[in-house]
Every structure is written in C-alpha cells, then in structure tokens.
Structure I
Amino acid sequence: MDHCLGSHVSVAGGLHLGVQRALDVGCNCLQVFTKNANAWAAKPLAADAVKAWKDALATSGLRHPIAHTSYLINLASPDEGLIRKSIDALVIEWRRAETLGLEGLVLHPGAYTTSDPQTGMARVAAGLVEAFQQTRPSVCRLLLENTAGQGTTLGASLDELGNILASATHSDAAIAPHLGVCLDTCHAFAAGYAIHEAAGFDEFCGRIEEDLPPDSVRAWHLNDSKKPLGSRVDRHEHIGRGEIGQDAFRRLLAHPQLGRLPGYLETEKGTDPETGRDWDAINLEVLRSLIETS
C-alpha cells in the first residue's frame, strides 16, 4: 500500500520555504496556511511567490498539497455581518488555493452560537454554495473537517457533515465534485467516537459509509488526543503518547481504502527535549513503523 504521510508546515518567510521544511522532516505531503490564519486581511499573492512555490513543489516529489482556512471564518453564525465577511474570506482563500494548484482547502463548519444546529447547518451549506459560485474552482476541493464538538461548533458528528454536504449539493448539484471531507482523529475521539478500540474503529468506519457521500473523505489529520474519549476538548498530542494510542493509527493505516488517503500531522511543533529531534520527524517515523507492523 502506498501511504502518503506529512504535516502542516510553516511558510514563514515565503510559501516556497514550506516545501523544504516538509522535506527536512520526511514528509510525502504537506498542509500550509496561505495567509495569516488569525487575520481577515491578506495581501494578494505575488506572481513571483506563486512561481517560487510551484517550482519548489514540482521538484520536491511532495504530493497532495492542501491548505487550511482561517480560524476566523464562521459560516454557521446567526450574525449576517459575520457570515458575509466569512463568505468573502472563503472566496479569497479558495481562489488562493486554486492559484497555488492545491488539491484541497480544509474548512471548519463553524459555530451556530445563539441559533440552533439545523439553522446553522443550513447557513453553512448556503455559504458553501455562494463561495463556490463566486470561485468556480477547477483544481481545489473544499474539505469540511469534523470537530471535537466544543461549545456550539458543528461537525462533531459525521451525520452533521453529511447533512451540510447533501444540502449544498441539493442547492447546486455542480458543487458536488468540489466538496469533500477531512477527518481529524483527535476530533473524532474527543467527539465520542471510540476509535481507540477495534470495535469502535470499525463502527466509525461504518458511520463514514452511512453518513457521508461515497468517496467524500479525501484526507486525514493524524493527531493523538491529550483529553479522554468524549471530552469535547480539542487538544492534539504526539502519535502514541495520548489517549488514543498507537493501535488506532495502525488500524487506520492498514485500512484498504481509508489508509490510502493522505494524512497530515497537526501535532505540537518543536524538538523532543530528550533526543533533540524534530517532533514531526518523530511522529512520521512512528506512523511508518505502524505500517510495517499492521
């Protein structure tokens, strides 16, 4: 089985520098931010920056480049002003991803705050359709990410993600090939899916088939969890050092379909104080060792 494992990497100093950072820790694929994730504004992509990125990527051997959207975007909000701002921001990010030739753009569904889940999901679906109609992407697929379920955030259940995708597709069938899902292992566990157990993992795989459109899962965020099952708290931990444990990742990587999808670490950056090695390199090494023993 051809596994593709990588990480979210920094693009400080220039997008193209993220490519070398990914290679330095042993990535086969990479995820980036194309702009400041905690700001609405973004400078337009300069032509030389786009060329430097594409040139670096073309010679790197890295596959499945994706980006993560800003954390500020909230398509589920009852605040019309915030929804408008969020749609505009999503259009900008989707266009940037298209310009950079990225395969996917990961988006959190958002939080319904003072509203209710059904209304929030309808807002998200409508926002996706409007952003799609403004963008008309050809390369980049928008990937809704499951969440840990903190507060009023949507997407803790796969059923909610499926509902949003179905609603968006019902509104505009042309959007279907341009939508997908990115599943985060930590978020699934925190939301109550017992993926740390064999039976729970099998049940989760069954829910994927039952609740989501066929072949809609396009990527994984591979993170262990600092918090226990069903905590609804999103705290990532290094692979095998958290509450999920190594067995769940071994099962996932051995899965004939899901295990073939690209997987991206979003674990804490830095170096292991005991060995001085980069944490991304360590986590990727652990994941690859699990492939060999699966």
Structure II
Amino acid sequence: VFARESSFLFNNLLLVVAGVTVFWGTVFPLINEAVMGTKMNVGPEFYNEVNGPIIYALAGLAGVCVALEWRRTGRSNLISKFKYPLAAGVSSVPMLYLLGFTDGVSLLGFALIAFAIATHLQEYVLDLAAHKRKGFGIVPSLYGTILASRRRYGGYIVHLSMFLILIGIIGSQLYASSYPLTLKQDEPAQIGEYTFVFEGQIVESSSDKIVRALKLSVRDGAGSTRVLSPSLTDTRESQLTTVQVAVLSLPLKDIYIIPQGVEDRVASLRVSFFPLIGFIWSGGVIMILGVTVCLLPKRRSSVES
C-alpha cells in the first residue's frame, strides 16, 4: 500500500470523484426539471462542500506521494521521511491560530499544505546534499539539482504553485469580510486598522455619459496613505450606471472599494477585505515557472571522436 504507484492510483480516484460531482451538480438540475417539472439551482455551496474535502485530500496526498518509494516503502523509511513534515504541519496550527486564523477548516487546510510543502523541500534538500557530495559547490548545487531532474522538479514547482493557490482560496473564501461605509466629505471613518477619507469627486460630462470619479484616501495602521479613485458612470441613453471598483493590493490582503452613490457631499461605499488572495496570483506565476523548467531542453553531452 505504501508505494508511489498506489498514491498515483488514489490521486486519480480523487480526481475522478471530483469530476463526477461537478458533472452531477451540472446536469442534475436539468434532469430534475425534465422529470419533475421544477427548476432547481445548484449553487457554489454544493461544490464547496463536496469538493472541498477532495481538494484537501489531494493536497495531503501530493505531500505523501513525493516521499514514497517505488514498489514499497519500508516502515523505517516512512518514519524517517515523514517525521519532519508531520512536525511542520502540526506546528503550523498553533502559530497560525495566534496570527488570527481561527477557523478549524482553514487550519486543517493550512496544516496539510505545510506538510506537503515540507515533504517537497525535504526531497530537494536530500538531493542537494547528494549533489554536493559529488564535489559541486553550494551555488552550482542549488540549481544543478533542479536541472539534473527537470521534469521531476518542474512538477514539484507546479505542486508548490497549487499549494499557494489553495492558500489564497482558503483565505479569501473563509476570511473575507464586507462592510457598508458612508463617508461625509473630509470626515474620516475607520474599519479595523484602516482609515478612509472621502476627499471629493471629479465629474466629467459628455454627450453620452457622466463619469463621477471619487477621490478616496486610505491610511493603514502604519501611517501609509494611498489614494484611490473608484468611479460611477451614468449612461444617458440606457439610464444604466456602471461601477468601477478600486482595488488596493497589499502583501497579505486585497481591499475592494465599491462605490454605490454620491449625494450632497456624502459617498456611499461597500468595502470588502479578501485576505491572502495575492497567493493566487503568485501561484499562477510560479506555475508558469514550473512548466518552463519542465520544458527546458537537456544539454547534449559532447561525444569524443
């Protein structure tokens, strides 16, 4: 059971189950409407509840897979290969809890991700040590280890990108928050550590539309101030209002400021916080890097004539 082949089998089974649940959630409303005559909608909650555990299992399995040997992994090797990654996963829980991540579902996901990242790093460190024993220096070994097994480490880098994307999904889904905010001009209002000030608006009128650009300053707890400009565009012909959202991207969260209206020097806004969403974009960049490593050509060895 404890072999890399079996982990591939379980991985494929989980992917099949995930695909079947998505397919069933898509076609069931159509079948129900055709048979029963009633219309039913399957919302995001269904997919989150069903596929969430599957994604967690895939993350943990990705960590297990890279440390297993082909055919069979002995008990002694299991203990030696998993003791440090397991310690990393378990120790991440209290540290993240102290940082404010208190949701149990998210802590389980973060622990699995920490375990999986630790197993990948452990494999790299072991290969790095083997590369150094061949007489290479530390700097050539850092990249030589990866170039010696391009496809393997390209896959590992793609795994890492998926872990980062999963961190972003967990944080932005389970810790997102949204607040209504009414600002009188030049009067500050605070949400958490952030202070918002509506400094006025610039109105641009043309034959087909009116654009109202708000000037909004946001100051964080460290005293850093940024000026944003969300806007509302009123189309004369269709009588529709288009909203331009202002996004403040910070290292550990994104703040979305959605204008809802301006009247008598008073701006109505909705402010939404999405923690860790930047990990999704970082994961996308790292995924491209991993694919690039996989596609790097091998150097041709010189042949003595």
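Values quoted throughout were computed directly from the atomic coordinates according to the rules given, and no laboratory measurement underlies them. Bear in mind the structure is a predicted one, so any value in this text is a computation, not a measurement. Cβ atoms are built from the backbone, for glycine too; each structure is taken alone.
Using mean projected area of the Cα convex hull in nm² for the comparison, can you identify which of I, II gives the largest number? Walk me through the intermediate numbers first.
Details: I: 14.6; II: 27.2.
Top value of mean projected area of the Cα convex hull in nm² goes to structure II.
For distance in nm of label points 7 Å out along Cα→Cβ at positions 104 and 240, the calculated result is 4.6, so let me know which of I, II that is.
Numbers: I: 2.4; II: 4.6.
Attributed to the structure labelled II.
Which of I, II yields -12500 for helix-only ellipticity at 222 nm (-39500 (n - 2.57) for each DSSP H run of 4 or more, over all residues; to 500), as computed?
Details: I: -12500; II: -19000.
Going label by label, the one that fits is I.
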- Query: Can you tell which of I, II yields 16.8 when mean count of other Cβ atoms within 10 Å over residues 64-71 is derived from it?
  - Reply: II
- If we compute distance in nm of label points 7 Å out along Cα→Cβ at positions 136 and 168 for structures I, II, which one ends up with the highest value? II
